[in-house]
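Undergrad: As structure tokens, here come the structures.
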Structure I
Amino acid sequence: MVLEKLKWRYATKKMDPSKQVAPDKVERILESIRLAPTSSGLQPYEVIVVTNPEVREKIKPIAWNQSQITDGSHLLVFAAWDNYTADRINSMFDLVNAERGSTSEGWENYRKMLLGTYVPRDPQVNFEHAARQAYIGLGIALTAAAFEGVDSTPMEGFEPAKLDEILGLRERGLRSVAIMPLGYREADKDWLVNLKKVRRARENFITEVA
């Protein structure tokens, strides 16, 4: 099942502006992202869902004028924490303790280790670490969209600083790292839709160490 869905999906180049993704499908995709694994369970990124046509028109020019941004139904923006702070780390550990109704010495020692390691570290190093966690969510989102029969396109082709300004992300301690339009392919206008999916052969891609 999963392989068939992954063979079906592709980086859609032309989306049909007349078709909207149903809210329940979008919610399942977003929930899949929320459930994605992250380092130490910190979830150091957020997802901004942009449906406002005017905002997406502003984003399009700073994203190589890619039509999926405005033709798609929804635009997901993956925005990583700009830094790991004591407040951010503590808030996640406190949430875990509250949800589980308990804690342990080992868990609290792990909290101290992260506070002692991450907080003093260079903010750019921390941002790059957080961005890598966001990409895990991006991968989960692509797979979840395929399961929902929804087309998507992962994109790095945009100007992050300008997108951050449009969405007011820096004021929230966030920096955009990737975007992903959701929608439905307009097959008769998409040059990529019928081309064979090409990947390296298994023997040139996977190494087994037994």
Structure II
Amino acid sequence: MRGSPIHVEIEIHSPMERVWQLTQEPSEHPRWDLRFSSITPTEALSGGGYRFRYERRLPLHTIVGTGTSLGERSRPDGSRTSALRFTTSDPLSPLGDGRGYWRYVPTATGVTFITGYDYEPGWGTTLDVLFLRRFIGWMTAWSFDRLRIWAETGVEPETWTLWSVIQFWRQDRPRAARCRRTPRHGRAMDDPPTALATLEAP
């Protein structure tokens, strides 16, 4: 049995350019996203976009992988997209080869920020279905709300560490529950950007 692709979306009351900059700039992205400790571009792709190296630092180990990314910021309907492929040979990584996208949909008050992605389980299908995929989905949603707070209020994401998860008395803390976790139509990877189909392998 294979786990379902991960879907997360959140309403951000901030200008499109602000959300685009905080998510597309490699030095800013790891500041709010728990899934990454650093993202370093390494090479421009021939069709646009770039190749990168990523790290996720853990207490006793650093997971290292590579990826490719391509953003599309001018679409007829005013939306924007970003396609991603990633891989790692690290046997301690819970995520193996993966692919996904970000979608930026303009609204009257800002942006609906959406992601859909899937990956090969690094630690086996059973553990992934029972625990890891749910936890990674939660990490993504919590990170999206940390991004929302940064974009809307200017409060920097480093203010909110995992310690803030249990600070229940703080109503302004990031919460995964503010995100929608199920696609409105179909499945999370049913409607990826066309760029994902042609994006170079990592």
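Undergrad: Thinking of I, II, which structure, once helix-only ellipticity at 222 nm (-39500 (n - 2.57) for each DSSP H run of 4 or more, over all residues; to 500) is computed, gives back -13500?
TA: Working: I: -13500; II: -5500.
Working through the options, I get structure I.
Undergrad: Quick check: 29 is what I get for relative contact order in percent (Cα under 8 Å, 6 or more apart), calculated from one of I, II. Which structure matches?
TA: Only one of I, II returns 29 for relative contact order in percent (Cα under 8 Å, 6 or more apart), namely II.
Undergrad: Taking 3.2 as the value of distance in nm of label points 7 Å out along Cα→Cβ at positions 31 and 47 derived from one of the structures shown (I, II), identify that structure. Walk me through the intermediate numbers first.
TA: Details: I: 1.2; II: 3.2.
For distance in nm of label points 7 Å out along Cα→Cβ at positions 31 and 47, the value 3.2 is produced by structure II.
Undergrad: Related question: Taking 19.2, 60 as the value of Rg and Dmax of the Cα atoms in Å derived from one of the structures shown (I, II), identify that structure.
TA: I
All of the numbers you see were taken from the coordinates with simple rules; none came from a lab. Here the structure is a predicted model, which is why all the values come from computation and not from measurement. Cβ atoms are built from the backbone, for glycine too; each structure is taken alone.
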